[in-house]
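> Some structures to go through are shown next.
A short reminder: the numbers here are calculations on the coordinates, not readings from a lab. All values reported here derive from a predicted model rather than from experimental measurement. Cβ atoms are built from the backbone, for glycine too; each structure is taken alone.
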Structure P
Amino acid sequence: MVDMNQNEKRIYDVIKRLGAITEDSVKTADDIMKAAQLGKGSVTASLQSLAAKGYIKRIARTKSAGYYVVK
């Protein structure tokens with residue numbers, strides 16, 4: 001968690017608070033954006049960074065991707 005910036009930490013905490021902790025309970029970027037009250041660009045950038053760092057996982061789905069915490 002030391003390698004997270006302020007937005008990434010906020011997004012990570014929101015995903016956990018929303019209960020997205022398994023592949024069956026994923027949340028979309030829109031769900032996360034509304035809960036975090038941040039703009040789409042900030043949320044998207046943070047989601048990509050968190051996924052690259054291994055804190056969250058992105059699941060491709062038909063309508064929109066879902067995200068959940070893995071660490």
Structure Q
Amino acid sequence: MPATQDESILDIVARLEMISEEIADKALDALKSAHREGAVKRPEIERQLTSARRAVEKAIGVLSRLD
């Protein structure tokens with residue numbers, strides 16, 4: 001893979017890592033909010049955010065393995 005393409009993929013991976021962290025922060029905020037409100041189960045929004053974060057993490061893994 002040409003160097004510029006490697007750098008391009010590395011840039012995408014770096015952006016996805018930041019997005020993953022943002023999603024994790026939002027999921028934690030949702031959990032904290034639910035806890036403050038007395039919820040006893042994980043809120044649906046947190047489940048969806050966690051699922052989205054897993055998908056982003058999977059994309060990071062795939063892109064990181066490209067040769």
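> Which of the displayed structures (P, Q) returns the greatest value of distance in nm of label points 7 Å out along Cα→Cβ at positions 14 and 30 on calculation?
Going through P, Q one by one, distance in nm of label points 7 Å out along Cα→Cβ at positions 14 and 30 is largest in Q.
> Can you rank P, Q by distance in nm of label points 7 Å out along Cα→Cβ at positions 22 and 38 and just name the one with the largest value?
If we compare distance in nm of label points 7 Å out along Cα→Cβ at positions 22 and 38 over P, Q, the biggest value is for Q.
> State the single structure among P, Q that was used to calculate helix-only ellipticity at 222 nm (-39500 (n - 2.57) for each DSSP H run of 4 or more, over all residues; to 500), giving -14500.
Among P, Q, the structure yielding -14500 for helix-only ellipticity at 222 nm (-39500 (n - 2.57) for each DSSP H run of 4 or more, over all residues; to 500) is P.
> Separate question: Here relative contact order in percent (Cα under 8 Å, 6 or more apart) was calculated and came to 45; which of the structures P, Q was it taken from?
Q
> To test your reading of the models, identify which of P, Q gives 1.45 for Cα Rg over 2.2 N^0.38 Å when calculated.
Computing Cα Rg over 2.2 N^0.38 Å on every structure in P, Q gives 1.45 only for Q.
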